[in-house]
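Visitor: Take a look at these structures.
Laboratory data are not the source of any read-out in this text; all were calculated from the coordinates shown. Predicted, not measured: the structure shown is a model, and the values here were computed from it.
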Structure 1
Amino acid sequence: MPPEAERERTARCTCGQLSLTLAGPPDRVYACGCRECQRATGSAFGWRARYGKSAVVRTTGEHRRFRRGSDAGRWVEQIFCPVCGTQLYMEAEVISDGLVVSAGCFEQADVGPPAALFNAGRRPDWLTLGEAIPLVE
């Protein structure tokens, strides 16, 4: 297996029509418990891997974009498969040089645990991630 810095990872939608291949490890892995991430994932939080745009090796398949606002008043674009609806990744005004991939879409979910849970005050009361993962409001 190649060293982590050289390894490629591919994220795919549920139906396999849309894929994104990235080189190297993510810059950061995090979770977000805001209501928008809950809605986008249909779960208690979004689990994301942040990459610089220069890490993108290739994108295949058709995609659609949905632009929404954030709590900070900036835009976020959700990029998703028009066939199955899977949100594969997001781009945001605040990270113009990067993108965040839905970590559960990687073929092998080996990107690691989140470094933090953002918007922790909005998570369901039952959600705990252990003491090693800081809760950030």
Structure 2
Amino acid sequence: MTENDLRSWYLRFAETLNNHELGGMDEFINDEVLLDGAPGTRDDVVVALQGIFDAVPDFHWELKEVLIDGDRIAVRTINTGTPVKEWLGVPATGKSFEINELVIYTVGDGRFVKMTNLHDSAALREQLTA
């Protein structure tokens, strides 16, 4: 894929996530994928995302930066939402959160083969329990 193709493809992925449409993840995520350095599967990613959406129905990624270098995509987002049930060990209180997330993807044969993310879970917990 060219850089423009890769950017368009990634933006479709981000839109799919923000619409909470998990049925088409085979277009974006390889059957087997490295997740933060550990072997995993597309199903593992879908289960994790579904868990987020179940607990935080309005979860949203706001793209701030998308950088592409060859087969790698680096993304900075602002994640927001309001949990409606216990999430990450924190009971739902009606409070919302806004945190930063950094993600680095590696693409192989037109799908993610490596996904590494870092989000500010301490700030998230602090906002939900303050």
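Visitor: Using helix-only ellipticity at 222 nm (-39500 (n - 2.57) for each DSSP H run of 4 or more, over all residues; to 500) as the calculated read-out, with -1500 as its value, let me know the right label among 1, 2. Kindly include the intermediate steps, with their values, before the conclusion.
Guide: On the way: 1: -1500; 2: -9500.
Here the read-out was taken from 1.
Visitor: Name the one structure among 1, 2 that relative contact order in percent (Cα under 8 Å, 6 or more apart) of 28 was derived from. Spell out each step's value before the answer.
Guide: Values: 1: 28; 2: 22.
It traces back to 1.
Visitor: For which of 1, 2 does Cα extents along the principal axes in Å, calculated from the coordinates, equal 45, 27, 26?
Guide: Values: 1: 38, 33, 27; 2: 45, 27, 26.
Clearly, the read-out refers to 2.
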